[in-house]
Structure 1
Amino acid sequence: MERTLIIVKPEGVQRGLIGQVLSRFESKGFKIVGLKLIHISPELAARHYAEHQGKPFYEGLIKHITSSPVVVGVLEGPNVIGVTRALMGPTKPWEAPAGTIRGDYAVSMGLNIIHGSDGAESAAREIGAFFAPGELLDYPRATDPWIIED
């Protein structure tokens with residue numbers, strides 16, 4: 001079963017959208033196996049955005065993601081990385097269709113509500129940065145047979 005990291009970014013927390021964002025993923029059928037409200041330190045932000053270091057927007061990314069609490073979560077399910085990215089919509093909210101998180105809640109690229117891992121390697125790295133192994137739970141749900149085919 002595939003896992004991915006999501007972050008409800010500072011603007012999502014400040015605007016009171018945590019529940020609405022998480023409900024999109026739960027309604028789709030994904031299982032939340034880790035979830036917490038945290039304030040990202042500059043050091044953790046630097047590790048998270050390491051691939052952007054040296055780019056003109058890097059300092060703004062760090063300043064923004066550390067400006068307010070965020071909700072970090074790990075979702076589990078079949079094709080969860082690709083489906084989660086489709087539910088989020090394109091990074092540029094003006095290109096995001098209605099019905100996606102960014103299409104429904106965001107108007108600015110830098111304030112686009114949600115982050116999701118972009119592939120299996122980044123998901124593993126990001127999950128490891130935000131969660132200790134003991135913080136992720138394996139548990140059955142009574143609804144799983146109604147969501148996931150054997």
Structure 2
Amino acid sequence: MASSDDNYALARIDLPGASTHGWQVRLQRRGVKYAKFFGDRVYGGPTRSLSVARQWREQLLRELEESEQARICARSPRNRSGVVGVSKVTVTTNGSSYEFWQATWSPSPGRRRCVKFSIRRYGDREAFRLAVIAREDGVGESGGD
């Protein structure tokens with residue numbers, strides 16, 4: 001995943017009093033922070049340290065993207081429906097329980113869609129079938145999950 005901005009997640013650090021000069025890469029994904037400093041002295045000057053910092057950042061972004069794809073596509077051991085993005089949900093309100101099958105997907109980064117099918121209205125098998133179709137249609141329209 002090459003960034004469109006050459007200096008995305010890069011910061012120039014110049015602290016003459018501490019004899020510290022170089023480039024800092026800083027990223028955060030899903031609450032995990034990634035950071036590494038590339039000193040001019042170690043890499044032979046600001047041009048070379050910038051180049052190495054960019055290479056490290058691009059490699060990190062590729063690894064994060066691959067792990068994200070694995071996370072999205074892999075079925076969780078908690079999944080009991082057998083279909084990624086389809087789950088049976090029970091809601092209790094004012095002493096009454098309602099069960100439904102729910103389909104969820106992400107049409108674009110940062111957005112989430114959800115459709116519910118009542119088991120009382122459709123029956124368990126049909127509500128599940130409708131949720132699976134809704135999930136497939138939703139993922140197909142968005143071009144991914």
Structure 3
Amino acid sequence: MTTASIEDHLCFSLYSTWSIAHRTFNSELGELDLTYPQYLVMMILSERDGQSVKAIGERIFLDSSTLTPLLKRLEAKGWVKRERDFIDQRQVNISLTPEGRAKADEAGALPDCLSLLSGLPESEIKALKDKIDSLRDTLHAQMSA
């Protein structure tokens with residue numbers, strides 16, 4: 001039985017690409033005092049404020065035990081507020097503060113540095129993103145089944 005080289009593994013290609021992308025984007029985010037998961041939360045809330053922890057977690061594929069400490073750190077910085085839902089006290093809703101809205105606007109203005117650095121035409125970037133999204137959705141469905 002022959003073992004494929006690590007470079008032949010899809011998981012390695014995804015991992016190594018993410019590793020480089022993460023380092024590239026984190027240098028930009030570090031100046032804003034945000035981690036990448038915090039950035040994702042801020043962007044989700046800037047799209048539609050006042051979402052539940054559950055809704056945010058589903059959108060970025062994080063469970064509440066991972067998301068809650070991240071949200072507490074954003075709250076400690078004064079960028080979000082966490083409030084129990086008026087109707088269902090078990091649910092916690094997250095909203096941007098005015099300072100958080102300003103931070104989200106600032107972070108949202110970051111250029112898509114990966115697209116720019118890749119040198120690929122926009123149509124190829126979109127096709128690649130669509131394929132990656134399809135792979136993610138298929139794998140997620142398989143794991144959830």
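Just so you know, all these numbers are worked out from the coordinates, no wet-lab data involved. Only a predicted model underlies this, so the values are computations on that prediction, with no experimental measurement involved.
Looking across 1, 2, 3, the calculation of Rg/Rh (Cα atoms, Kirkwood Rh), for residues 55-126 alone that yields 1.12 traces back to 3. Comparing relative contact order in percent (Cα under 8 Å, 6 or more apart) across structures 1, 2, 3, the highest value is found for 1. In this comparison of 1, 2, 3, the computed figure 1.22 for Cα Rg over 2.2 N^0.38 Å is attributed to 3.
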